[in-house]
Structure 1
Amino acid sequence: MATYSHSKLSTFENCPLRYRYKYVDRIKVEPEAIGIEAYLGSRVHDALEWLYNHVKMSSTPEKEALLDYYAKDWEKKWGEGVKIVHKEYEEKDYRNVGATCLTDYYDHYSPFNDSTVVSLEQRILVKLSDGSFVQGYIDRLALKGAAEFEIHDYKTSGSLPAQEKLDSDRQLALYQLGVQKQWPDSKKVDLVWHYLRFNKELRSNRDARQLEQLEQKTIGAIRAVEAAEKENDFNPKKSELCQWCEYQNICPLWKHVLSVELLSVNEYKKDGGVKLVNELAQLSSEKKALDERLDRVKEALSDYARKNNLEVITGNDYQAKVSFLESIKLPAKSSPQTLEIRSILEKAGLWDDYCCLDAAKLARELGELPKPVQQKLSKYASTEESARVTLAKKRDE
């Protein structure tokens, strides 16, 4: 049975087609693409892992040593595959953000003795009740006292989530399942997020009932992936995340957009797709204008027929037939009178037939209802006249 992760499931939820490219087709991108935001997060994570490895050995480095490690690691691993989406910022801007995050963190938590480091980047493998496996890596697992664990996760995101969102977070809660299975005597497990740009620590925890609900929801998410794989049903989902997607150049939502961006002005104008879309836009604009003009002419014909008591109006080669129809209208579902209409139908035993309160259907069938019901509903009904104009070629006399 396949092994899943929070990241893998999130990829499918955010865009099924990216999931297919990445995990089913296993398409490799050269050079391997990574957004600058993800690169920043990786370098900060690496620096904090380096820091806590020293803390474990009772050899806590100075802040300057931490920042020096970060700067060298950034330079060493920087490559052309790093993608900067927001062009108003440069590499140094992101590098400075990371340095500030590490400085604030060091000042906040030094001398790093509030808990004992159990492990760093520890792999957690959780077997769910249906036999599925979910894995993940804990940034830092810490122990406070004899049996109180903390699962720490570092975030370099530029947004700070509400507590409600963290209380429903799947990733760290899945890690809690793994920790509790590895250490059944654990009395408490705290989920701890460090939002480094804000120098803010946020916490949450889960009880047994919440963990059971989480497990069932995760199984449901896995089932959705398996169903998509079985049916080969991976539709693209457009969102802001597309800006960072490494598969834009083959995605049906983006590949033409990106391909024409590289063309010269003349090549752009000659592109088949560009020409067709431009023609469609022009014709759609003309059609809209014609439709509006057509509606005005039909309205004028209806007024002419009504004033002159006509049903047929002749032209050179065509005749227009004008029909006037009266229809009964009842209040729509959104009307405050809906409850009163429902009460009348319920008392007459007719609510099941109109439980969706389809006003159009009820109006059409009003004459077929029992007389007492018709009388009660009639005060809510209004009569509306509409005109129908049809055009036909004249017959040869």
Structure 2
Amino acid sequence: MEHFCLVYLTLCSVFISILGDYCPYKAMFTDLPRALLQLNKLQHLTIADTQITNWDTDIVRHIGSTLQTLILINTSLTSWPTWVTLLPHLGTLELSYMQLRVPDDAFDNQINTMFSVNFENCNLTEIPSALSKLIHLQYLVLDNNNITKVTGLPNSPNLTTLTLDGNQISDAAQLSEGLRPVANSLTTLTLRENRLLSMPDLSAMVKLDSLDLTQNVISSIGNGKVPASLTVMDLENNYLPSLYFFMQTGVKLMILRFDHNSVLDIRDVDIPVSVSDMSVASNRIKQLTDASFPLNSQMGSLTLDFNPISKISLHAFSNLQSLVYMSMVGTQLTRLPLALGALASLRTVSFDQSAHLVCTCVEKDLQDWTSNVEINGDCGMTSVAYFFQFMSDQCPD
């Protein structure tokens, strides 16, 4: 019989999908299909939502001679598949939505080939020590487990991405120490939905580019520091009362997300000049002052939605000469701030859902400025844009 030459194979429904992973129905088979013995050059295999109980090692050994990627999602595995040793060329492994205990020698046959591992939702309570041997590991995903400490990471110059979302990590000091083995390589660190109480000290992470600590319980900075290499930081859904001076060490920060915290004010000393996109929505900011934004700021986008802002000083925006977009939806403003006139580059601004906002002749001086800006929002019974286009001319000079 002629053998097939197939590179990608997905087993996830009542049919086989080549070069795809659409899985509308669960597969009905419980044995690893013997048809796989006809495939001599299979490199990528995905099995999802399929309760296989018989993992025939003869079949595994056959496809293992060429297999490079193995993805098993929600299969019947309840213990470590020892037949992984039969896959000497494996570079990418995903075992997710199953109960696993990873033995120390799990990857002894793939030490020089494995570069991507995903153990999502596997009820792990610690980072498997077997991973520490993978000197070429580049991507490690351990989301939605019960990990409390970061230990056992490979002392590797190659690990660039580590995601630990949905775990139980709470000790910032231990986290800082546990990350040291990858301090010279990690570029992306994600710890969403953990239990951190304070910011970790990440100053040793010399290549870290993106940090996501969304939805922890961080209420203080403690000894927290951000590295000079950082460009993106997400701290949404925490309890921080300030943007904090610690960010000044992030001299390359460009994108800052601080939504849903407890920030009381914005100060120029807290914001690196390099920040180009900042969102501080749903906080407790009541006013913006002349000292809210740094001199020579490169900020192009600013979101301050759903803050109780009721006062903006005349020169509050004078340092935002690069600002193109601003959103102040749902504030407590009663008048359009005259400070808007300083925003020479602004093209879009939104005051939607500002129930207390009214337009008066006091703001007439903004008329020329508004001709180049798209203004969204209402003031009283009319839109802000309509007021300046058709009504402000009636104001006395």
Structure 3
Amino acid sequence: MTYFAAIYGAGLAGCAIANQLLDAGKTVLLIDPHAGPDHTPGAPAALVNPAMGRYAKLSWEAEACYNSVRARAEELMQFSGDRSIIAETGVLRPAINADLAHNFRGALDAHDWPEGWISWVAADEAAEKVPFLGEQYGGLLVHKGFTVYVERYLNVYRRLLLQKGAKLITETLPFERTTSKSSQNVNTHRTAEASQIVTNTRTAYENTDGNTAGSYPGSQNVNADKVPDYSQNVNIGKGRFLLGEFLAENIIISAGSGTLDFPEFAHVPLHRVKGQIAMFEADHDLDWDIAVSAMGYILRDGKRGIIAGSTYEHNQNNIQLTEQAYRQILHKLFTILPGLSGRIVKTGQHAGIRVTTPNKLPAIGSPSAHPGVHIYTALGSKGLLFSEYVAGVLSGHLLQGDALPPDLDVRRFE
């Protein structure tokens, strides 16, 4: 059978672009040795927050990105009947020092925020929202923010894609070009070692019994009704690729940090950033739900659960869990919420590898030298927020020949 696209990686990016193509009536082959059709372990939770960083800048195409991921989350909840895939938490960004207070107040007027997205709260109001909050100078309340329980989200997503007709291959499957106008036969990803990294985000998770399981969440889906018109259309070079017994018109690499192992993208300046988070349980039911983002983030899970992170460990390509990272997370947690000291126990720890580019935006499209071999990666720390909308942009490029935004086009690195 010939598929319109063979997608390497079934995490956030891979699932997102697969969904876009399936909804357009295209056939999709999804390849990930580490993502099964049922339950695959993964990151416990993440935050959709359009006002990240020390300056709380409005993120790229924030409104379109937010609407797209919300629409996809709603589709997944309706499909599964599970409303616990996300939590309507909002985000409190407490200014825990004078510099942050200055930055956050400045952000209110520095950006063209959509109506009702963000507001300032005084210190006493912030303390009412999160009782264990330490000293702070007030903060930003991001109304358009929510918590996503990523492991549940992706497991439901993969089941949805299978119902829509995707075929999932959970074994190594190298590809080679069978016809090309611009190059000789190219055979990539042949070795077992390289094939082990077909994933958007490599992760490790430690349970309280000390066991570690590997998991590989990946792509994100975009459902954007309106995609901006970026200059003129471009010609999309399609190939013919052989993958074992299958054929595909396009290859899409959504393998996160593993994308660096594909020779077609060796020139792309992808930067690996390892992140670790820790999970805790309080000794009593907690009476707040809002997500907190200051020196990292603090998310709620159930009546007593807390998820805190993340570290930023640059140029790391391992998923080992470290005591140093745990202590760093604990320091962040008690700096923001000192009232929790002595009242929580650790229940787990998790590590993964993000990928970023110099302009902190995703990379999509195909290099000039490799028509038909496309990339969708580098979602970075805004993975959930970017995933669905950017997949819609890439889908428009593949299906209609829409030009890619220069800030996203992988050819910006040529």
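Among the shown structures 1, 2, 3, from which was the value 23.3 of mean projected area of the Cα convex hull in nm² calculated? Walk me through the numbers before you get to the answer.
Working: 1: 35.0; 2: 23.3; 3: 19.3.
Comparing all candidates, it corresponds to 2.
Can you tell which of 1, 2, 3 yields -7500 when helix-only ellipticity at 222 nm (-39500 (n - 2.57) for each DSSP H run of 4 or more, over all residues; to 500) is derived from it? Label of the originating structure: 3. Match the computed value 2.3 of distance in nm of label points 7 Å out along Cα→Cβ at positions 173 and 261 to one of the structures 1, 2, 3, and report its label. Computing distance in nm of label points 7 Å out along Cα→Cβ at positions 173 and 261 on every structure in 1, 2, 3 gives 2.3 only for 2.
Upon calculation of FRET efficiency 1/(1 + (r/R0)^6) of positions 141 and 301 (r between Cβ atoms, R0 = 30 Å, to 0.05) from the atomic coordinates, which of the structures 1, 2, 3 produces 0.00?
Details: 1: 0.00; 2: 0.50; 3: 0.90.
The read-out was computed on structure 1.
As an exercise: relative contact order in percent (Cα under 8 Å, 6 or more apart), calculated from one structure in 1, 2, 3, equals 6. Which structure is it?
Numbers: 1: 14; 2: 6; 3: 25.
The read-out was computed on structure 2.
Rule-based calculations on the coordinates, nothing more; no lab input. The structure presented is a predicted model; accordingly, all values stated were derived computationally and were not measured. Cβ atoms are built from the backbone, for glycine too; each structure is taken alone.
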